[in-house]
Structure P
């Protein structure tokens, strides 16, 4: 991981907010022989009284290579990704520098363990209802036919990841001069794509917070 001082964040509230806003994680593991596996899975977060993340919860299909790998090896890395965009050196005040790529990511590592059927149903209900965000929706978990749930739940396993280590890289030009930051954000504004706009907004927010400290 590109883990430099300028790009680190140790504010639990900021990290939690990032994970909640970018819940689709790349969940990585490996078999005992080292063969890697990875899946994109939406994850929910459990916290303690201090707002620190204690567990990530989710579910995956039984019988897949990913499921078999975590039966063998409980070590897991969940990668949450946010805004990212190419940054052209042509926008810098002084030419002759290398272009780069700005991005935001949180890496959470820990140990995965599978849960029983009762807890799996709880994971499915929390996940469905959290993202549906509408108790009256016909897609609310409690409105799904019992026959449908009973038929499909056999193919799914719920899991929890005990959070052991959290690392962040919010690479948003914090190491550049105020003049270069302004020029880069202006350059992104001219590109006029959703990705460029998102990066521009994130750079403006993070670098303003840095200046206000």
Structure Q
């Protein structure tokens, strides 16, 4: 039996979605964040030394990192589903690109934006104006222009293809779900109708709806 070590307000919802899409039996072990620090509990370190989520156990095997988990589950339980064949040419390349792009390029930018948005809130009152100025400068001069460039890239791809690679939902679609849902939670997507349509497609997917019924709706850190 696969066990998903599921941290609230984390990226592990997409692993649950993958398992539902594969129709694979699994158990959920839920962990709560510290209400003050918003960090994962030390109990997760008993599963994996970094104490991060998502992480799964399958018998005596432990698999961490979203991309590695998706690869493991699709290759061991997919029976050819949820990823293009290795001889599928451009579709296979698209699948691999977006599978790695989500955590390698997009999520670091979103995490940086979250960290800088929290700096003024966490600063002592005496230096709060300075912290706010630094945060605002970094956001306006680096993070937001970079994010706009990334969202334009994604919008163009989704406008042309409808999803990221292969039949819906592929492992790449599932991997890309969290960062785009995180973007939608913080800004209007009026300028990005294809991204908005992609998120609507996630939320109407029967497998995703089963995840929400079982594990509750997806929430983001800070909500």
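Bear in mind these aren't lab numbers, they're just calculated from the coordinates by the rules spelled out. What you are looking at is a predicted structure, and each value in this text was computed from that prediction instead of being measured. Cβ atoms are built from the backbone, for glycine too; each structure is taken alone.
Distance in nm of label points 7 Å out along Cα→Cβ at positions 9 and 169 was computed and gave 1.5; which structure, P, Q, did it come from? Walk me through the numbers on the way to the answer.
Numbers: P: 1.5; Q: 2.2.
This figure was derived from P.
Thinking of P, Q, which structure, once distance in nm of label points 7 Å out along Cα→Cβ at positions 17 and 177 is computed, gives back 0.4? Show your work: numbers first, answer last.
Details: P: 3.0; Q: 0.4.
Among P, Q, the structure yielding 0.4 for distance in nm of label points 7 Å out along Cα→Cβ at positions 17 and 177 is Q.
If FRET efficiency 1/(1 + (r/R0)^6) of positions 57 and 185 (r between Cβ atoms, R0 = 25 Å, to 0.05) computes to 0.30, which of P, Q did it come from?
Going label by label, the one that fits is Q.
Which of P, Q yields 18.2, 61 for Rg and Dmax of the Cα atoms in Å, as computed? Could the numbers behind the result be given before it?
On the way: P: 20.4, 66; Q: 18.2, 61.
Considering all the candidates, the number was obtained from Q.
Compute mean count of other Cβ atoms within 10 Å over residues 97-104 for each of P, Q and report the one that scores greatest.
Values: P: 14.5; Q: 18.5.
Evaluating mean count of other Cβ atoms within 10 Å over residues 97-104 on every structure, the highest lands on Q.
Where is volume of the Cα convex hull per residue in Å³, for residues 81-160 alone largest, in which of P, Q? Spell out each step's value before the answer.
On the way: P: 162; Q: 100.
Checked P, Q; max of volume of the Cα convex hull per residue in Å³, for residues 81-160 alone sits with P.
Name the one structure among P, Q that distance in nm of label points 7 Å out along Cα→Cβ at positions 89 and 121 of 6.1 was derived from. Each step should come with its number before you reach the end.
Values: P: 6.1; Q: 4.9.
The structure behind it is P.
Can you tell which of P, Q yields -16500 when helix-only ellipticity at 222 nm (-39500 (n - 2.57) for each DSSP H run of 4 or more, over all residues; to 500) is derived from it? Write down the numbers at each step before the final one.
Values: P: -11000; Q: -16500.
Going label by label, the one that fits is Q.
When FRET efficiency 1/(1 + (r/R0)^6) of positions 153 and 201 (r between Cβ atoms, R0 = 41 Å, to 0.05) is computed for each of P, Q, which one produces 1.00? The partial results should precede the final answer.
Details: P: 0.50; Q: 1.00.
For FRET efficiency 1/(1 + (r/R0)^6) of positions 153 and 201 (r between Cβ atoms, R0 = 41 Å, to 0.05), the value 1.00 is produced by structure Q.
Compute mean count of other Cβ atoms within 10 Å over residues 73-80 for each of P, Q and report the one that scores greatest. List each step's numbers first, then the result.
Working: P: 18.9; Q: 15.5.
The maximum falls on structure P.
Quick check: 3.4 is what I get for distance in nm of label points 7 Å out along Cα→Cβ at positions 33 and 193, calculated from one of P, Q. Which structure matches? Numbers along the way, then the final one.
On the way: P: 4.0; Q: 3.4.
This figure was derived from Q.
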